[in-house]
Every structure is written in structure tokens, then in C-alpha cells.
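Values quoted throughout were computed directly from the atomic coordinates according to the rules given, and no laboratory measurement underlies them. None of the values given here were measured: they were computed from a predicted structure. Cβ atoms are built from the backbone, for glycine too; each structure is taken alone.
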Structure I
Amino acid sequence: MFVVTITYTQPIEAIEARTVEHRAWVDQQVADGLILAAGPMVPRTGGILIVRSGVAKAELEALLKADPFQVHGLADYVVTEFNAGKRNAALEPFV
């Protein structure tokens, strides 16, 4: 599994101008079954994506380049891969 940490690098006004596009991109990844959970940090300085297993890190990093926040240079992304050794049984199909 992966945790993707998105950190805004531009003022919130620039982020808000692209939020609809970003959320549409996220919605597509959720519909495709890649992203399990996503949302803004509190306070809103970025966001978090929880990504299922079964994708290579390099493939995920390439896919993230299509996120409008990254396309328009609005945020930095850190992809952290982890082994979900302890997990709720409901997650079994995703790890």
C-alpha cells in the first residue's frame, strides 16, 4: 500500500482555482479502484491519498503526474510505500 502526501507549494487561491479538476482526477482514481481514501489535511496545507497495493511505485508516481495540482506546479508529492502487516479484515481485497 501507499500513502501519498501532497503539500501545497502555492497560495490557497491557486489551489482553489484547480480544486474541481483535482477532485475530478481523484474521483476517477477512486472509481478505478486505485485510491482507497483521499482528502485534505487539517489545517488545509495539502492532502493525503491512500493507495491500494498491486501497483508499482514507479507506475503510481507516473500516474500522479497527471493530477492537475502537479500538472500546474501547485504541490509537491511524497509517495511512501508500506507493508500493511496489521490491518482490518475489510482491507483484504486491497492489500
Structure II
Amino acid sequence: HSTERVKEYSDNPKAMLLTALSVNHAKQGKGYAKQGMLLLSDFVKSEFPNCDEIVLVVNHKNLPAQQLYLKVGFQDTGKRKIGPIGEQFIMNLSV
């Protein structure tokens, strides 16, 4: 998303917000999420050439997702937000 919502997570006017990544439960653990996330940067560069940062939030209890995002190059910004089910970590990836 490049809507006003991204301003909740980044001051960068060229940032985009990734709001959803899901893999069917039966297919989890097979590397599909990692493959998709590794393609994300090139996809964004191609389809959204003005974007230079991708921002996402992840629940602090969702350790597998946090580990995935770190493996594919996202960084923990150190910023936190309280969401509907608790604390969320704000992460970003430069593209």
C-alpha cells in the first residue's frame, strides 16, 4: 500500500506498506514464503520504481515470521506499535 497508512510506520514519502503475507497452513514450512519474500524487492523495483523502502509490522509473538523477514533482508527499526492483539515490531527493507 502507498496510502496514508504507511505514514504510521515510516516518515519516508517513498515507502510502501506490506500489509499481508499468508501461506496456506498445509503448505507452511516448505519455503514458499521465503521464495516470495526474496522476489519482493525486484518486484517492487519493477512495478513501483519510485518506492525505495518496504515497511511491515509483525506481531512480537510471531517468531517464525520475524525470523523469515530478517533472513530476507528486513531490519527491525526498533519502533513498536500496539495492535489489536498486542505489541508489533516495525521492520523495513531498503529497495
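Values computed for the structure shown
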| item | result |
| --- | --- |
| Answer label among I, II for the case where relative contact order in percent (Cα under 8 Å, 6 or more apart), calculated from the coordinates, equals 45 | I |
| Structure with the greatest value (metric distance in nm of label points 7 Å out along Cα→Cβ at positions 53 and 77, set I, II) | I |
| Structures I, II, by distance in nm of label points 7 Å out along Cα→Cβ at positions 13 and 61: label with the highest value | II |
| Parent structure of the calculated result 1.6, given that distance in nm of label points 7 Å out along Cα→Cβ at positions 5 and 29 is the read-out and I, II the choices | I |
